[in-house]
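So, here's a batch of structures to check.
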Structure 1
Amino acid sequence: MQTAEREPTSSQPDCNDAGDAALPSDATFGTGKEAESKLVGSGYAAGAGPGLFITARDAFRVYLNGELVLTSHAARTAQFVPLSLLPGDNALSVVIAAQNGTPAALLELAELERSYVSDETFRVSTAPTSGFASATYDDTAWAPAHDFGPLGSLPGCDPESHFPIDSAARWIGPEPGHGSVAVLRKSIRVAPVGFGASTTGGSGAPATLVNTWDELKQLAEQPDEPALLLLPEGSYDFRDTPRSQQVCPSTCSNDATKPQYTVLVGAEKCATALIDKPRDERSLSVGSNKTLVGLGRGAQIRGVTFDLSSSHNVVIRNLALYDVNPELIEAGDAFTLEKSSQVWIDHCTTKWISDGFVDANAGTKDVTLSWLHLDGVTSQECNGEHTRACQLNDAVATVHHSFFDHVLGHTPRADGSRSQVHVFDNLVSDNLGYAVGSFCGAQVLMEGNTLQRVANATARDTCADDSALGAISAPEGSNYYGDDVGPHHGGDGKEPHDPVFEPPYRYTVEAPRTTRLDVLSRAGAGGPWALPLSME
C-alpha cells in the first residue's frame, strides 16, 4: 500500500519548508524589544481569560496599539498571550516571516463580547510604512489578507496543541509570490451602541495603572481632566472604616423573622425607635472625560458607589461592584447618575448592593448600559431578590444585552415624561415582580428580549396624581416570553403596542433565543471567564 500526500498548490504555503525563520531587523517592520505592556496579563492560562491565540508557519511579532507584546521564532508552535482591549480604537498587528516561500498565520483574539479570528477582514502589506502598529494608522491602501483555508487545510502547518480546535480562524498571509515577510493588521473598535454612542471617555489620555484607593480617587475625581485608568485583574477591598448609621427597623411582610433596616430619606418617618447600625461604603465621584477599565477577567471593587452626578463623557468597563451595605436599605448604589450625560457602562457586574444597581435621575441623557450582569440573588432581601435593579427617572438611555438575574421588578423601570428608554436583546430571569416598567409618561421601546420565570411581563401606570400613563411598545413577535411568564400589567393583559419614540441610531436586534445564550455567557465583568464574588 502507498500513502498519498497532498502536494501544496501554488496558492498554499509549503509547511514542509518552514523553519525557525529570522525576523526582519529593518525598522520598517517594527523592531524593538517586547514591552511591559499594561494590556498584557499573566494571571491565567490559555482559554481561561481574554487574549490572543496565534500560530504561524514560521516566525512572528505581535503588536497591540503600537506596543510589541509577543515574539516567536518557533515555527508551527501555538502560543497564547493574555490581552485586554481598550474602549475605542485598537489595532492588532502581526509581522510574519517565512524561512522560504510564503508566510502565513492563524489567529483568534478572544474578547469579552466576542472573538475576532483571522480572515479576509485582516489587511496585509509586504511594504508597510512607519507606524503601522499604531491604532490610528490608516491601512485602507493595504490589500485584504489572502485566505489559505481553515485550521487543518495546510498539511504540516497546524500546531499540535494550544489552539482552539473549533476555531473559525483562517490561515492568512500575503498573496503567494509576494515576498517572505508581511504585516497583517486588524482594526478593532470597542464602542457603545445606542443613546451613549458618542461617549469616548478619556480616549487619547495616557493609560495609568491604579492599585490603591488613594490613586483611584485622586485621578478619577479630577473634574474634567481626561484620564484612562486601568485596574489590574483582582479584588480590591475599598470599604471605609465602619461608622454608625441610624436606621428604621422593620420586618418583611412575608416573613416576620427576617429584619429590615432602612436609612430614612428626606421627610420619611419611622413607626418605631431608630437604632444604630454600621455602614462602611465609600463614594467615588467620577469626573468628566474618564475611562475606567478592569483588565483581564475584571477588577472586583468592594464597598464603593460610583457617583457620576453632573459628569459627562464617562466610560466604565469590566468592573464588578459588590458589597455596598447589603444589610441596609438606602445606603448606597452601585452606579448613581444625576444630570449626567454621555455615559457608557459596559460588561459590569453588580451584587449585594444596598440601594440601586443603576439609578439614573434628573434629566440624565445619552446613556448606554450594555452587557451588564445585575445579580440580585441575596439572602438580605425579603424575597431573596434585589428590589432596585435599574431605575431610570427622566432619563434617555439604551439598555442592551444585559442579564437581569433574580431581581424584583425594575428591569428596567422608566419614570417621567422626559424618559426615552430603549430595551433590546436583554435576558430577564426569575423575577417575582414585573420585567419592564413604564410610568408617569415615560416611553419604552422593548425589542428582542427574553423573559423567563417572570410574574408580569410589563407594567404601565400613571404618576401618583394620575396625570400620565407610561407607554411601552413591544413589536409583535420581537420579544420571547416563556410559558412561565405572567400577563402584561396595566392594560388588558396583552402585549402593549403604544406609540413611542424612534431610536435615532443604528442597531441590530437579534433573535431572542440566540441572544439569551450569548447574554448568559458573556454579560458582566470577565464575560465568559467571570470570577466569583465573595464576601469573605
Structure 2
Amino acid sequence: MLRRHYVLALMLAVIASMVFVPRALNSIRGFDKSTSQVKPISTTGAHTFALAPWGPSQETVDASKVSLLRNPAVLKRLAGSRFRLISFQFIDAGKIDGNIAPPESYRAILYDYTHNLSYAATGRFESSIVQVAPNSVQPIPSDEEFDAAVAVLSRDPKFGPGIANGTLSVYKPMPPLIDGSVPVGNVDRTLSVGLQSSDGSESRIVGVDMISETIVSYPNNAPAASIATPDSCGVSSSGGGSSASGQYNLIISRGGVEIWNLVVVTPSISSGGVHNNGSGVEVLNVNYRGQRVLTRGHIPILNVKYDSSCGPYRDWLNSQSNFMANGSDLATGIRLCTSPPQTILESGTDAGNFSGVAIWDDRENVELVAEMSAGWYRYLMAWNFSDDGVIRPRFGFGSTTSSCVCINRNHHAYWRFDFDIGSAAGNLVTEHSPAGLLVIDKEGMRPRLYGQDQTWTITGSLPQLSATIIPGIHDSNYDKYGTGDVWVVVNHAGELDDGVNCTSGCSTSINIAPFVNGEPTTNADIVVWYGAHCNRFDASGPTPKLVGDHVLGPDIVLRGY
C-alpha cells in the first residue's frame, strides 16, 4: 500500500472560510444543494480538499428508518410480533447521463422472530409509500442482532457468569449463521457466537436460536464449516466499529488546480447487489484533471477457501471496524488525518479511535483508507490517488483470534472497475505481454501469466487518453476455487455482483461466468474484473506462520490526461 514508504508528514491544520468555486461540485450529478455545507480545507501538506454531501443526507436516512417502522404497510405485517430491522440498503440508481446517480430509494430487511419470517420493504426517501414483500434470503446479522444473541447467552447459567466477570470473551465467528443458506422459514434463524476463556480451558462456538431464544451446542464444540480448539491464532478482538456512513463529493486540488474529483462512499452503505454484502470503500464518477477515468471502483466479491476443516466462506465488506486515525472529522464517517492511519496490519491491534474512511495527504499522493470486519477477518481497503495520474487500489488481509485462522487458506478479492475513459462509449481493451499484443474484442477471462510484464490498456473515445492496469507483484494466480484473474465484460445493469446470497453452505466461489457470453467489447462500455489471490498461512511446520505479502492490488496508470 506504499504506506510503509511514507515519511513523517507535517501536521495538518484545518482552516475555514475559504472561497470555493461551485462549478466543481456541480460537475458531479447528485450534489444535494438542500443540505450542502461545502467544507474547503487547506492543509500544510500539498493539497486542498473540498467535501460536500452527495445523495441522501444522514438525517434523511435516519428519518426514513423511523418512518419505515411506523408505516402502516409494515405494521400490518409485524403488529404484535417481536421483530428487528436487520439491514437498510440503498438501491443503486445506475448510470444516468454518464454518471452514477445518487440513490433515491432503499431496501430494508426486517425479521419477524415470532413467526420466523422475513420481509423486504422498499421505498423512496422522503415518501410514505412502502412496498412490503416476503424475503426468503437469510440476511447477514447486524451488530445489534449479534448483541441480542450475546444477551441470550448472558442470561444462561453456564455461560453468563463468565461473560459478566470477563473470564469468558465473546467474538464473532464464521460462518455468522447456522444453516444460513437455507431459506427463511425452513429453519430457525440461529446466529453463531464464539466463546473463548482467558485461561484457554473454554473454546467453542455455539448457536443462539433467535426464534426460541435458546442455546444450541455442537459436536466438537463448533458447527460444521468451523472449528474451535484451545489453539488459536490472530490478535485479540476488540469488537469495535460503527455504521457511521456517508456519500460525499471529494475534490482534491493543488495550487488552485483541481486534480481529482470523485464521490467516496463509506463501506457501511457501499453497493452490494440485492443481498447487501457491500463492496468496501467505493469510489464513483472519478475524474482526473477534468476527464473521466472510472465511473465505479469497488470490491463486490470476496471469499476464502481453506485447505481443510473450515469454510469455504463468502465474506462481506459493509461492516466497518475500528482503526487508528488521528485527525479531525470532516463529515460523518470521513476523517482527515494528521498522521498515517494505522489499520490492524500496521498497528497489530484490533482497536482504534475511528471507523469509516480516513484521508491521508502524503504530499504527492492522497490515500483513502478503511478497515472492515467479517466474522474473525479484518480487511484493509485503500485507494491511493497520485498527482501524476496513478491510482493504486489496495486490499489487505488480517484476522483476530480464532482456531480456523491457524489453518492454511487462500483469500480472493475481486475488484470491479467500470472504466469510462473520457466517456462510457467507445472503450477498448488491449493486452500487452511477452506473448504479443492482443486486442480483446469479445468478453472473456485472461489468466495473469507474466506478472507485471502483462498489462491491460483501456482506451476511449478520446484517443489520447488511456488507463493501463499493471498487476501487483504479489497478486498471484487463480486456482480452481478462484476461477480467474482478469475478466473483460460489457457493462450491464444488474451485474454489480454475482448474486451469491449466503456466506457458507453454498457455492461461495465467484460466479460471473453468466456475464461472459461472447458480446463484442470493441467500442463498448467496459468493465474489468480484477482478482488478487492471497495465501495466508503455512501450516506445514510445528508452528503456523504468516507467509507472503498481505497487501495486494494493481496500479492503474493514466496517460494523456
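Values as computed for the structure displayed
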| read-out | value |
| --- | --- |
| Among 1, 2, which structure scores highest (criterion: Rg/Rh (Cα atoms, Kirkwood Rh), for residues 134-221 alone) | 1 |
| Structure (1, 2) behind the derived value 1.09 of Cα Rg over 2.2 N^0.38 Å | 1 |
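Readers should treat all values here as calculations from the given coordinates under stated rules, not as data from a laboratory. Not measured: the values here are computed from a predicted model.
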